[in-house]
Every structure is written in C-alpha cells, then in structure tokens.
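As structure tokens, here come the structures.
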Structure 1
Amino acid sequence: MIHALLRYKSFLFDKNPAEISLKGEKLINTQTFPFAGSVLTESGTKPKVIKSSGSFSGENRLNRSLEIQRLFDNGGEGMLFLSDLPPVNAVMSSLSIYEKNGSTDIFYDIEFCEVPAENEATGEKYITAQSGDSLWSVSAEYGVPIEALTELNPLCIDPWDVSEGGRIRIR
C-alpha cells in the first residue's frame with residue numbers, strides 16, 4: 001500500500017512508518033434453535049485498531065520521539081490521517097519507543113483505537129463530511145452555531161474547506 005504521510009492531531013510523521021495495519025471486527029451473535037441448527041447475526045462493529053511502527057532518524061530524532069511521547073501523555077482523541085482511507089477519530093492507546101543496537105534511529109510502535117462517532121461517555125457526536133460540505137453548511141443543517149463548530153474542530157482552519165470523508169464534531 002502506498003500512502004501519504006501519517007498524521008495524528010497536529011503531529012506529522014517525517015517519513016512513512018515502515019508498517020501500518022488496520023483491524024476491524026464485526027460483533028457476531030449465534031442463535032441456536034432446537035432441531036434447526038444455528039443462525040449467525042451481525043450486531044455491529046468493534047472500534048477499529050490501527051497499528052503503526054517506524055523510526056525517527058536524523059538530527060531531530062530525539063525531539064520527534066519526545067513530541068510523540070508528550071502527545072501520548074496528554075491523551076485525548078484526535079483525527080488520524082493515513083493512506084487513502086477516510087480520517088479516523090482515534091486515541092493513542094499504546095506507545096513504545098526504543099533503540100536498537102548498531103542503529104542511530106529511534107524506533108516506535110504505536111496503537112490507535114477508533115473513537116465511535118457518538119461517544120456516549122462524553123456526549124460527543126461526529127458526522128462524516130460529504131462532497132461540498134463546509135462548516136457553514138453543517139452549521140445550518142444541524143443547528144450548531146459556526147463559532148461552536150470552529151471551536152469543536154480546531155484542525156479545520158478554513159470553514160469553507162472540509163475534506164470529503166472527514167469527521168466533523170458537532171457536539
């Protein structure tokens with residue numbers, strides 16, 4: 001898979017990670033009926049898990065590894081941009097930073113976990129931007145003041161320019 005540079009929140013990786021994997025799982029229920037067998041039914045999906053591993057190199061490698069460590073320590077959810085896939089609202093669920101004998105690079109393994117569109121614990125709600133959407137059109141459609149939308153979506157610099165497939169927080 002050829003992909004654009006990985007970005008999480010405001011952190012843009014200097015070079016593509018060596019590996020990126022995305023795992024999605026369905027919730028499957030089995031109902032057994034006497035003398036009739038079993039029926040499988042799909043009852044939803046689990047949050048996607050995205051794993052990435054790579055390295056920081058060059059003079060700035062220590063600063064970059066400290067930046068990603070701070071991002072992990074600060075926690076919270078943010079948009080994860082990777083490949084040609086739609087952006088995913090995610091949290092960094094694990095981080096390993098290490099060195100290898102004989103290498104000057106600093107290596108990392110990161111795991112991200114998708115945050116569902118509606119986070120019941122916090123009451124947050126997201127929509128997926130369609131072609132032609134802007135924060136202005138979303139404001140009108142969902143009755144959310146434009147000021148609130150710009151505050152809820154700080155990475156959206158231009159309220160007229162929203163990426164199709166991007167997630168927009170509306171509450």
Structure 2
Amino acid sequence: MSEPIALGEALDTVIASIGAQFPTFNTTAGEDQIDKDLPVPAILVSIAEIEPDLDQDGHNGQFPCIIRLEAQVVLGARNAQVRRNIAEAAGAVATFLHSNRLGVAWGPAAVLSVEPDEFAPGSDRFEIWRVEWGHSAHLGATHFDDEGGKTPSEILTSWAPETGPDHEAQYTAEAT
C-alpha cells in the first residue's frame with residue numbers, strides 16, 4: 001500500500017531538488033511558452049503525462065500510474081560552444097535524475113530520453129534540450145485507512161467445505 005501522491009507538492013519538491021543540485025541554473029516550473037526574458041541558464045520542469053500502470057494495481061482504490069516529467073534545459077543560443085555545453089548540462093541533469101526519487105514517495109526515476117527540443121517555443125533564441133523521465137506512483141486515497149481495523153492484518157486459508165465462522169479454528173495462517 002502506497003502513500004498517495006499530491007502532484008502539486010511533488011512537482012514543487014522535484015523543482016527544489018533539481019534547483020539544489022544545479023544552483024547556477026534558474027530552476028522553475030515550466031510554462032507553456034519560454035519567455036524571451038527568461039534568465040538563462042534555466043531548467044524548466046513540468047509534469048508531461050500521467051500514464052495508467054494497471055499491472056501495479058493494489059486493488060486498494062488508488063490509481064496506479066507512471067508520472068512522466070520533463071525538464072527543458074535552456075542556454076542562450078549565442079554562447080560560445082553552446083551545443084557542447086547544452087549536451088553536457090542535459091547529460092548532468094539525466095545523471096542526477098537516474099534512479100533518484102527526488103524527495104517524493106514514489107518509485108525511482110527512469111530516464112526515458114535526453115534530446116534536443118528543436119520545436120520548443122523560443123528555440124530560435126535559445127538552445128534547448130529536453131530530459132524526460134518517469135516515476136511509478138499511486139494517486140488517490142486507499143480504501144484501507146486503518147481506522148477501526150479495516151486493513152486486513154493476516155491471511156487465513158481453508159479448504160471447502162470446512163469454511164466459514166463455524167470452522168475458524170481449522171484455518172491456516174499464511175505468511176504475508
């Protein structure tokens with residue numbers, strides 16, 4: 001049973017973690033457009049997708065999913081060796097993200113891609129690379145709140161027809 005993830009808080013924590021690791025970058029939440037006045041270097045972080053992951057369903061009322069995030073690493077296009085520098089910066093971000101939970105109670109990061117983002121708004125003024133990664137998570141509250149002993153604490157088994165309240169003494173406790 002997993003703790004539910006609050007997406008807004010998780011994004012804020014991810015931004016803070018990346019910002020602490022790369023203090024010379026302006027790390028912030030990604031917006032729909034890259035502003036012409038964006039202070040560079042920058043890392044713009046956003047949630048890109050929430051993909052169902054039904055193979056991880058714990059049947060507890062939570063929605064199992066993979067939360068995909070992306071970071072746009074942005075440098076000014078007129079800097080010397082900008083293409084080399086942007087590739088190095090994006091690689092450093094990917095290295096930091098690899099298997100990192102970033103302070104959130106979800107699965108470790110799986111980096112999915114590290115590539116130039118040539119179609120991003122502002123790509124004529126900036127060099128931009130996109131780093132995409134995902135975390136397995138569970139959204140929403142669980143049916144089992146542990147108040148009043150609702151969460152099952154043991155598994156008992158028996159063979160028919162010796163089942164039901166009249167045969168409880170004959171049940172076998174299974175390891176959990």
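All of the numbers you see were taken from the coordinates with simple rules; none came from a lab. These figures come from a predicted structure and were not determined experimentally. Cβ atoms are built from the backbone, for glycine too; each structure is taken alone.
Taking relative contact order in percent (Cα under 8 Å, 6 or more apart) as the criterion, the top structure among 1, 2 is 2, with the largest value. Between structures 1, 2, the greatest calculated value of Kirkwood radius over Cα pairs in Å is seen in 2. Taking semi-axes √(5λ) of the Cα gyration tensor in Å, for residues 23-110 alone from the coordinates of each of 1, 2, which one would give 32, 14, 10? Considering all the candidates, the number was obtained from 2. Could you figure out which one of 1, 2 the value 51, 23, 17 for Cα extents along the principal axes in Å, for residues 71-142 alone was computed from? The correct label is 2.
Looking across 1, 2, the calculation of mean count of other Cβ atoms within 10 Å over residues 39-46 that yields 19.4 traces back to 2. Distance in nm of label points 7 Å out along Cα→Cβ at positions 55 and 159 computed as 4.6: which structure among 1, 2? For distance in nm of label points 7 Å out along Cα→Cβ at positions 55 and 159, the value 4.6 is produced by structure 1. Structures 1, 2 were shown, and FRET efficiency 1/(1 + (r/R0)^6) of positions 47 and 103 (r between Cβ atoms, R0 = 41 Å, to 0.05) at 0.75 was computed from 1.
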